[in-house]
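What follows is calculated from the coordinates using simple rules that are stated; it is not laboratory data. Given the structure is predicted, the values throughout are model-derived calculations rather than measurements. Cβ atoms are built from the backbone, for glycine too; each structure is taken alone.
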Structure 1
Amino acid sequence: MTIDPSATETLNVYKLMIGAIVPRPIALVSTLSVDGIRNLAPFSFFTGVSANPPIICFCPMRREGAHPRKDTLRNISDTREFVVNVVSEEIAQAMNITSGEYPPEVDEFELAGLTPVPSDLVKPPRVAEAHVHMECRLYLWMEIGALPLSGNLVLGEVVRFHVDDRWVDNFRIDPDQLRAIGRMGGASYTRTLDRFDMQRPK
């Protein structure tokens, strides 16, 4: 099957991408509005970009309707700060609750029953139940298209890492303890417990 994206309905292109680009890690992003309202939302177009400086990225998509920008993106545009919280199995259901479409005045921390804790260097709070947090300042924001399902590339410089002391040794995080989950296509997720090792050629 060969597909020309320019001749294919956008939703079908999206389905191909989320089915082929798997598994995708999940960034549970916490932000704060200029009015002090907490926001929490998951994004699976998410990855690391650079270690020096430490840069991560995630990509909120443009929505249809009168308010195409997600609250997360608007808050980052206004404040230039956010926190990425890594999603482990035990908070999967709470993360899923935060993925709904809610008015800007809704606090997803309260809605999902998650606990906000203060960050060190940025104003948005961290998720206490997560075991890894990355406090970020906006490094670059790029709009990619102006139609529904187009993206916004958000790059953040990590200014503080927080890792559960029990699960890190010599800066290596124990994946069996972290139990991170990943996103597949549609409503499917995956666990990260079935792994194998290969040594890189010298």
Structure 2
Amino acid sequence: MRYCVFSGSSPGIREGYARAADELGRRLVAEGIGLVYGGASVGLMGTVANAALAAGGEVIGVIPRALVDREVAHKGLSDLRVTSSMHERKALMAALSDGFIALPGGIGTLEETFEVWTWAQLGHHHKPCALLNCDGFYDGLNNFLDNVVEEGFLRVEHRKTLICERDSQILLQAMKQYVPPTPMGKWIGRE
């Protein structure tokens, strides 16, 4: 089993983000779960990878050729896959993974997370999608998503499929217990 972790190529301003990334990397290994991630040696990406490597875990990095130098591709990986595009990167990361976790990050992290969550909503996969809400990083996003439900643009059942926990151990347990919703139409009001 492998989980894909989306995260920033920057460390962010709070020390808690790096601690959470380190803890997640080590916990994945302790749970016998391999790591698939964006292939960089910097930021939270590097932190989660280094933690998993230090604990003796499987770490697969996937990075587009255009970002090998910009995101400083991790040279310590036994499995670094270089793709021709971001689209190929995301498709390969998804194919290699049994679930998805977002650590704090920027718009790239959000875009990757929302894409795989959308795929789940559409029934393209039945893998768990999750946010590790360290230091309340995703509180505002969770409030926004609740508003999207209230405004009639997202089903409650689909909203519940995005797991969100502050503790990595609880998060991984929730992912193991994940049951995809019963297939239903995506469109609200068109049953």
Structure 3
Amino acid sequence: MRLIVGLGNPGPDYADTYHNVGFRVVDILAGRFGVRVSITCGPALISNRAAGEDAVLVLPQTFMNLSGSVLPRLFERFEASPGDVIAVYDDIALPLGKLRIRQKGSAGGHNGVKSLISSSGSDEFLRVRVGILPERPVESLHDFVLSRVAKRDRDLMGRAEVAAADAVEALLKEAPEKAMATFNRLDLRESKED
């Protein structure tokens, strides 16, 4: 059983922010799989099983820095482990329009990932990192990630979120190395319409 965990902050005030990419990707996947993410499981909302009965979509209902608190209940309910997690989240170290799939590693300064690692006791889980750094200068990273996606970034962000959902589906169907070979070299900025 794969646990597809979208990282973000709950509530309408955060829905359209850069930091909530993970939530929006899970919403895309819910539409594709024909499920709703509305079942309460501890401090998370989850879907029924999706994607051929081998995946559950997860939206933590804690704030970002406590995202990992959803894992113990999920691991117990689905007899899962850290290796069954696919975390989807924003990455300020990557340019907007780029994705990175990783199989393990540090939190890279991301508080949600730090919480997942701390709670699970492992850094060995799949990640789909969605770049959010725009080409223009950003004064305060904290303020930027919690700001609404700028109008000029919406198209590229939307395409990146669709590509991230594609990446998650690829990880459900094929070896991580194959998905990495496809998505880690993708640069949506190159296909930007003029």
If helix-only ellipticity at 222 nm (-39500 (n - 2.57) for each DSSP H run of 4 or more, over all residues; to 500) is computed and equals -12500, the structure in 1, 2, 3: 2
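Ranked on Cα Rg over 2.2 N^0.38 Å, which label among 1, 2, 3 comes first with the largest value?
1
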Suppose you compute mean count of other Cβ atoms within 10 Å over residues 34-41 for every structure in 1, 2, 3: which one lands on 16.8? 1
